[in-house]
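So, here come the structures, one by one.
Just so it is clear, none of the values below were taken in a lab; they were calculated from the coordinates. Given the structure is predicted, the values throughout are model-derived calculations rather than measurements. Cβ atoms are built from the backbone, for glycine too; each structure is taken alone.
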Structure I
Amino acid sequence: MSLTTFTRQTVRVHRMEWAAEDTMIIELRSLDGRPLPSFTAGSHIEVVIPLGITRAYSLANDPAESHRWVLGVVLEAKSRGGSRFLHRDLHVGDTIDVIGPHNHFELDEDDGGLSVLIAGGIGVTPILTMAYRLKALGRPFEFHYAVRTLARAAFLDEVRAVCGPALHLHIDADVGAPLDVQALVDAAPADSHFYCCGPLPMLKAFEAATVLRPLDCVHFEYFRPPPPPNTDSAFEVELASTGEVFVVPPGRSILEVLNAVGAYTAGSCTEGVCGACEVKVLSGIPDHRDTVLKPRERELNRKMMICVSRAKSERLVIDVD
């Protein structure tokens, strides 16, 4: 089993409408009108696609709401079935299974300093929930929203309503350059907390810009893990409960190997973003490739996500019970 408990339930599609170019708003509600499980700013749910896959999507509405969950889903040009199904085959009134909510991109509500919120494209969804919460708490924040063109600015009306003068909209096409993340970080007070969600180039720039800031003040979430290196080699995985040893070859994940022999049946997104396949590490050194664990958790090497992470040592001993 995973170290994390996940709740699966069936919900109904209450509303679907265009949020921006290639971006659909999908509003989900319970089947019987009862409140949905509460969520915190930065949370996501996983949508179980009837094609046998699961995809994680951040929630975008006010965490104070209990009657609905709102998603923003971009139609990916190279969709493997998730966004394509949600855009083309899902309709208002349909029911669909979801897992969660859960949160690996938490807002630090104990800190009273400035929160610098940085969103790129559809990365606006978890950042918007943080703005809702910070406003409710009466905490200072800046909201920097970067999009390639104005037509791609999803949830812009909501962002403007929540943020007011705290919103700084950056349109790449108008200024001829991407958002200068380094300048934003350099201009912020020393005790600021930074939050970023967006495409890979923005997140890489964010990590570089915040490298000298305290680790506990830097928070980010990838849509998916960065591309893995192409130098993978085989390694062994030992199950502590049975002593069985399995070889994980290049091109296959630990999760795939264990699922194939019936030794482990958990797992969800298979992209290292949901945390469903988290297991304990008892021995060996993982090669962490997920976006769930924080830097300190990676340094401790006490747990790992076996859908994407591999091994730096010749053998890993893990506990999947």
Structure II
Amino acid sequence: MTSAPRINIIGELINNAYARARRAWETRDVTGYQHLAKLQSDAGADFVNLNVDGTQRVSVRVEEMFEFLPKVIPAIQAATDVPLSFDNPNIEYHKVALRAFDRSKSRGKPLFNSLAASRNELPAMIELIREHDMRCIVMASECFRPDGGTGQSLDPQQSYEAVKHFVDLLVSKAGRTLDDIIVDPGLAPVGADTYGLVNIGLDTMRLCTADPHLRGIHFSVGLSNFAWGTPKAVKPLLERAYLTLGARVGLDFALANVEANSLPLAEDHPLVGQLEEALKEGRVLNGESLEEAGFRQAAKIMELCSDYIDQ
């Protein structure tokens, strides 16, 4: 069997969507967070993502986050020197986190997760990245419109233009190198993707890697989105198969679960080819709508899921 590609992992287990993190949050148990951070770093994570936001199961007030960050960040840094990824759309979250973060105890730059066209305080976020010498994740799934507004990218060209815009901003305003910039092209649940978003993300990476002026940037996805709604028996395999396909077009990072889905499948694993064929079904044929192609892709995904459940 051929070897699998190497993907850098941003460990996602410190997130209230996971039971262990939720229990640690509810009791404000810093040792629980230390355990999750060390578990991920020991498993080879290149970053540990810190997301203490609310979910459907637990409500979290902003004030609670701000009170807890100065306690939990030093505790995590006492357990591992893996760089932290600060994950929240609120710039104050990042300011509080960075005040608590000790760069001397980290083997690399912290990560700002994430920038997007619609962020209300985008210039201030870019300045914060410059001030603290951070790497950053840029969302390519939102675009800058000619009228000055923003919106969802609905084709690879829009996403590609958003990437170029962000690269110009980050290089000129924040003093970033291309190595500091990680692009998230967006990753939709493949079984419900009736707008071709999975293919848009792959095509965005193709456009960017073909541009010599963007050579050196990185790409990442939120991997657990991909197989949402598919049977548990096949979910991690589908996610790992996506990593293999993504790596072909430049994907080299993923926000992922080190215990389940962080290792790509080998190129010759049958599911890689099956997923590739299913995504081809999502390409629009002459005279049909995006939705028609999307439903054809979803049907193919459900078909291959059934094949694996029956094994």
Mean count of other Cβ atoms within 10 Å over residues 82-89 computed as 22.8: which structure among I, II?
-> II
Identify the structure, out of I, II, from whose coordinates helix-only ellipticity at 222 nm (-39500 (n - 2.57) for each DSSP H run of 4 or more, over all residues; to 500) was calculated to give -5000.
-> I
Name the one structure among I, II that mean count of other Cβ atoms within 10 Å over residues 66-73 of 20.4 was derived from.
-> I
Highest-scoring label, criterion being distance in nm of label points 7 Å out along Cα→Cβ at positions 26 and 250, among I, II | II
